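Enquirer: Below, each structure is written out as C-alpha cells.
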Structure P
Amino acid sequence: MTLRNEKGEEDTYSVGPDFTRFSELQVGDMVKMTYYESLVLQIRNSGQPGRSTLDAAATAGKGSLPGGTAAVLQQTTVTVKAIDLSVPLITVSTSDGRTVTRKVEDRSKLEGVKAGDRIDITYTSALLTSVERSK
C-alpha cells in the first residue's frame with residue numbers, strides 16, 4: 001500500500017494478513033491517522049520491588065469503512081545512573097541490564113532526581129486510523 005501526505009511525499013507499507021478489510025480500500029481514499037504518546041515518571045521508595053509489564057490492545061473500527069485503534073502501555077522500573085541538566089539527559093539501567101540515555105524535553109522533570117533513584121516509567125502510545133472516501 002502506498003500513502004501520500006498533503007505535501008505529496010509518498011511511503012509504501014507492507015500490509016499483513018491482520019488487515020482483514022484491505023480489499024475495501026480504493027485508490028484516492030483519505031487515510032487519517034492520529035498518534036498519541038504519553039510518558040509518566042514516578043520516583044519509587046528504595047524498598048519497593050521493581051516491575052516490568054507490557055499490555056497491548058487493538059480494536060476494529062465500527063464504521064462502514066476500515067479503521068481501528070491500536071494501543072500499547074508499557075510499565076517498567078529503572079535505576080538512574082546519571083543526570084546531565086545542561087542538555088538535559090537522563091541515563092538509566094533497566095532490569096535486563098541495558099543502559100539507556102534519553103533527552104528530556106522538560107528540564108523541570110529532572111529536578112530532585114539523582115543517581116541511584118529508582119523510577120517507574122509508564123509509556124503509553126496509541127494510533128487511531130480511519131478512512132474517508134475521496135470526493
Structure Q
Amino acid sequence: MMNKVFLTRGASSSQGTFGILTFGSLKCYTTELPWRNNLSQKSCIPVGEYICALVKSPKFGKVYGVQNVQGRSNVLIHPANLGGNVDEGWSTELHGCIAPSLKQGTMLTPNGRMQKAGLLSRPAVRALMDWAQDKPFILVIK
C-alpha cells in the first residue's frame with residue numbers, strides 16, 4: 001500500500017495558490033500557479049488523487065513527477081519560490097508544478113514588485129524526498 005501525501009489548498013489569487021502539504025508527521029507550505037481552468041503551463045492542476053513517482057528532470061535532477069494529470073505533462077514537485085500569473089504582471093518559477101517550502105512570505109521579484117512567495121523551498125523538497133525514500137506515493141489534492 002502506498003503512502004499518501006495531502007495538499008490542502010488555500011485561496012488562489014493572481015500571486016499564486018498557496019497551501020499546506022502534509023506527509024507523515026511533517027507539514028510544509030506549497031506554492032502553485034493560480035487556478036486558470038487547468039491551462040497547460042498557466043494553471044495549477046485540478047483537485048484529485050495522483051500517483052507520484054521519481055523522475056529525472058534535466059533542470060532539477062531527481063524529483064517526484066505527478067502522473068496522469070489530464071491534459072498535462074511534466075508536472076513535478078520541485079524547488080521554487082514564485083507562482084504568479086505572468087499575464088497579470090506577476091513573476092513565476094512554475095509552469096504547472098508544485099513547490100514545497102518551509103515558510104511563506106514575500107519576495108522582491110525580478111520586475112521590482114513585492115510578491116507573496118514560498119520561502120526555503122530546497123529544504124522542504126529534501127524533507128519530502130527523505131520521507132518518501134524514493135518510493136511512489138499518492139498525492140491527494142483538496
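Enquirer: As an exercise: FRET efficiency 1/(1 + (r/R0)^6) of positions 52 and 108 (r between Cβ atoms, R0 = 35 Å, to 0.05), calculated from one structure in P, Q, equals 0.65. Which structure is it? Show your work: numbers first, answer last.
Expert: Details: P: 0.85; Q: 0.65.
Derived from the structure labelled Q.
Enquirer: Compute mean count of other Cβ atoms within 10 Å over residues 4-11 for each of P, Q and report the one that scores greatest. Don't skip to the end; give the middle numbers.
Expert: On the way: P: 7.6; Q: 15.6.
With respect to mean count of other Cβ atoms within 10 Å over residues 4-11, the highest-scoring structure among P, Q is Q.
Enquirer: To which of P, Q does the computed value -0.53 (log10 I(q)/I(0) by the Debye sum over Cα atoms at q = 0.10 Å⁻¹) belong? Write down the numbers at each step before the final one.
Expert: Working: P: -0.53; Q: -0.28.
This figure was derived from P.
Enquirer: Okay, moving on. Comparing FRET efficiency 1/(1 + (r/R0)^6) of positions 68 and 100 (r between Cβ atoms, R0 = 30 Å, to 0.05) across structures P, Q, which is largest? Can you show the working numbers first?
Expert: On the way: P: 0.45; Q: 0.90.
With respect to FRET efficiency 1/(1 + (r/R0)^6) of positions 68 and 100 (r between Cβ atoms, R0 = 30 Å, to 0.05), the highest-scoring structure among P, Q is Q.
Enquirer: A value of 33 was computed for relative contact order in percent (Cα under 8 Å, 6 or more apart); which of P, Q is the source structure? It would help to have the intermediate numbers written out before the result.
Expert: Details: P: 33; Q: 29.
Only structure P yields this read-out.
Enquirer: Work out which structure the value -2500 belongs to, where helix-only ellipticity at 222 nm (-39500 (n - 2.57) for each DSSP H run of 4 or more, over all residues; to 500) was derived from one of P, Q.
Expert: Numbers: P: 0; Q: -2500.
Source structure for this number: Q.
Enquirer: Can you tell which of P, Q yields 8.1 when mean count of other Cβ atoms within 10 Å over residues 12-19 is derived from it?
Expert: That value comes from structure P.
None of the figures in this text is laboratory data; all of them are computed from the coordinates on show. No experiment lies behind these values; they were computed from the predicted model shown. Cβ atoms are built from the backbone, for glycine too; each structure is taken alone.
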